[in-house]
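Each structure below appears as structure tokens.
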Structure P
Amino acid sequence: MVQEEREELMRLAYEAQALQQQLQAVSQQVSMLQASSNEISNAITGLKNLKNASNSLIPIGSGIYLKAIQVDASKVLLHAGSEVYTETSVEEAVKILQERLTANEKLKDRMRNGANEISGRLKAIDDSARQMMKGMKEEQE
């Protein structure tokens, strides 16, 4: 019986380790989605403020900006995927970005729910392992 319990403990330890790795991966994905949501929110804010801009700084990357004296705020280029951009109105771009933000938030919620399920399973494994170890200790005494 002791051998079976040891094998079960080893199986539980292996399962817990796999679940820990899965939980870490989900956590990283949630962080990436949060960064994406922040970027989308900033873009929406920037587009909404574009109407009020006569002089603007346009970021080109690595902390470098172009100073724009007059901005045509009626149209923007929206990334459609695979190096394809489409010209669209600011209002349409905001609408599309808000849809992306909503989709991101829903996905983030599903991933957090999955992480909670994994955490619950890890707690159940921990409880089972503690009970088994307690029982094994009592048998030895």
Structure Q
Amino acid sequence: IGGIRLINTGHWVTNNYFYKLRADEFRAPLAIMNGIPKSPLNRYNQVTDAVIAHNTWVDCQSPWHISVGANLESAGVLPPSEIRSERPERTLVANNLIVNTQPDPEPIRAYDKVDGIRFESNLIDNGGEESPAGLQG
């Protein structure tokens, strides 16, 4: 069972509790998508001006998936209307908590660069393992 998939602009994901979700990529506990340039509104528009704050993930498998659907390597075989190359921009991920009773080898999975996302004051208790660098902002 998945969680929240972010596409398009201006979304706020706040004050949610996610428990033992086990899906990945498009159905991950939190899937922040890459967008398709010049996409119609019913497709994958770039994630911009989003806020993900004050949420808790407990024992979820790889809870954060960032730039999901990045498929630039397929540009030679797919039409331009199917290439998800626009990374999230002006997105804030702040004051969130990830708690795992058993270590998760990949609590955060990025499929592309994450330079358009600002991470601030997030905490990870990964079953006693050290948290990934860069989450504090």
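Where a number appears in this text, it was derived from the coordinates with a stated rule and is not lab data. As the structure is a computational prediction, the values presented were derived from the model and not from experiment. Cβ atoms are built from the backbone, for glycine too; each structure is taken alone.
Given 14.2 as the derived value for mean count of other Cβ atoms within 10 Å over residues 26-33, which of the supplied structures P, Q does it correspond to? If you can, show how the numbers build up before the last one.
Numbers: P: 14.2; Q: 22.6.
Traced to structure P.
11.0 is what came out when mean count of other Cβ atoms within 10 Å over residues 2-9 was calculated for one structure; which of P, Q is it? Intermediate results must be reported in sequence, preceding the final value.
Working: P: 11.0; Q: 17.9.
Answer by label: P.
So relative contact order in percent (Cα under 8 Å, 6 or more apart), computed for just one structure, reads 31; which one of P, Q is that?
Only one of P, Q returns 31 for relative contact order in percent (Cα under 8 Å, 6 or more apart), namely P.
If distance in nm of label points 7 Å out along Cα→Cβ at positions 58 and 90 comes out at 1.5 when worked out from the coordinates, which of P, Q was used?
Numbers: P: 1.5; Q: 3.6.
Going label by label, the one that fits is P.
Given a computed value of 3.7 for distance in nm of label points 7 Å out along Cα→Cβ at positions 18 and 82, which structure among P, Q does it belong to? Show your work: numbers first, answer last.
Numbers: P: 3.7; Q: 2.7.
Source structure: P.
Among P, Q, considering only distance in nm of label points 7 Å out along Cα→Cβ at positions 42 and 106, which has the greatest calculated value?
Working: P: 2.6; Q: 3.3.
Answer by largest value of distance in nm of label points 7 Å out along Cα→Cβ at positions 42 and 106: Q.
As an exercise: log10 I(q)/I(0) by the Debye sum over Cα atoms at q = 0.11, 0.16 Å⁻¹, calculated from one structure in P, Q, equals -0.63, -0.94. Which structure is it?
Values: P: -0.63, -0.94; Q: -0.37, -0.77.
The structure behind it is P.
Of structures P, Q, which gives -26500 when helix-only ellipticity at 222 nm (-39500 (n - 2.57) for each DSSP H run of 4 or more, over all residues; to 500) is computed from the coordinates?
Traced to structure P.
Here FRET efficiency 1/(1 + (r/R0)^6) of positions 66 and 114 (r between Cβ atoms, R0 = 30 Å, to 0.05) was calculated and came to 1.00; which of the structures P, Q was it taken from?
Going through each structure in turn, the value belongs to Q.
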